[in-house]
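Rule-based calculations on the coordinates, nothing more; no lab input. Computed from a predicted model, the values in this text were never measured in an experiment.
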Structure 1
Amino acid sequence: MPTDLIPRSEVNWRVVLWQDFWFKFFGTSAFMTLFFWAYLYLLKNPAFPVRTMPLTLLDHWIGFSPLALIPYLSLWLYCGLPVTLMPNRPRLYHYGAWIAAMCLLALSIFYFWPNAVPVADIDWSRYPGVAFLKTVDAAGNACPSLHVAAAVFSCFWLYGLLRGLGLGWRVQAVQMLWCSAIVYSTMATKQHVSLDVLAGTLLGAGFALGGRAAERKIFLR
């Protein structure tokens, strides 16, 4: 049964936090390793000509900010929260299946339609942290932004999990602002353009809503 449908008195977030901790830790590590292997392979070996994503007015309005690297990198901590707060293995497997399906769809798009953001007129040598990011995660695999999709996907699941654990609106506000900062950071670091962000938001929200709806049907029968 989803924790957001269990009486709050029956759920303790401290217990959930440590339940199956090492299973969650190593499972997440294995998933991330496989994902990045596929992601970087497609990034460095595009099967078709790479197309450049167009800019919109929003891309011109949002300027580069080196401090945006902080929320950008915090995605990996943020995405670990839903896994950490999953109360049991069946629901964890369900969550893993849906996020894996989302990643597979995005990787399929990157394979058949390789794309990249335009080269920014910025001297990256002035910003060593961002310059290092550019060497690791180049401008390709841009649309849909999997960075944004992962953040939005996590936000939807966190909403239900935190609600079920009896954590109030302040915690919800923090996690939503955190997600918003990550989404903003993808444009402020010039890793993505607004169309990438829009596509990533739709991708993450679609799979999160589908996964949550399926979860209720499966675990409440």
Structure 2
Amino acid sequence: MTVRFRHADAVRAAYPELSAGALYAAGVGAPADTGPAAAVYTARAVARLAGAAEGEFPEVLAWRRAFSRMGVKPTQVRSASESLLRRLRKEGQLPRIHPLVDLCNAVSVAYAVPVAVLDVDRISGPLLEVRPAHGDETYTRFGGGDECPAPGEVTFVDSADRAHARRWTHRQSGHSAVGAGSGRVLVVTEAMHDGGADTVAEVLKTIEEEVASHWTATTTTAVLTPDAPEFVFG
């Protein structure tokens, strides 16, 4: 089954500054050592953090403004990229989770924008849409147990009304988290800052090249715009 990924018209209308891109990869289940590559991108972020804290980055400030419009306090609920940068600044390293996730987290801090990685086989098609929640969707926490996103909260929702994120780019779902058995993934990167379209395109290019160098995988990518808002994958 193919799946259509898109941002709802309501989201694009409320956040016209949004830039987004997606990558689909099949064949990333084999073991791979992405540590050296991830270290290169992490070092880039460390060098930038030496000159300013993440809260001063225009990429981070743009997401804070978006979170404020969503009705959450941006210094209490942070975008995933800000959280990773904050952890990197305080601890000097990022957590090790999975070769592809580790790589994408490193790219995320290097470019200071969120990069989500979802297990495609845990997504119910034919539609995965970033939209305001109705409040009855099911979100699975990483630690186990389910909850519902707040009505109006932007999240990733599939055709089974399962929410694959909380507060948009704040936290992904444990249900579709990439693990040892994952072979097909959807990678989504989103930006809100001026120049975000260029950043998104560069992030997609970087991840596609790194996937090609570490796995024998098939990949497709797309930069999503109001005129071309959908990415069909699978």
Identity of the structure behind 14.5, 41 (criterion: Rg and Dmax of the Cα atoms in Å, for residues 21-108 alone, calculated), options 1, 2: 2
Among 1, 2, structure where helix-only ellipticity at 222 nm (-39500 (n - 2.57) for each DSSP H run of 4 or more, over all residues; to 500) as derived comes to -21000: 1
At a computed 41, 39, 38 (Cα extents along the principal axes in Å), which of 1, 2: 2
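Please state which of the structures 1, 2 yields 48, 31, 18 when Cα extents along the principal axes in Å, for residues 69-156 alone is computed from it.
It was calculated from structure 1.
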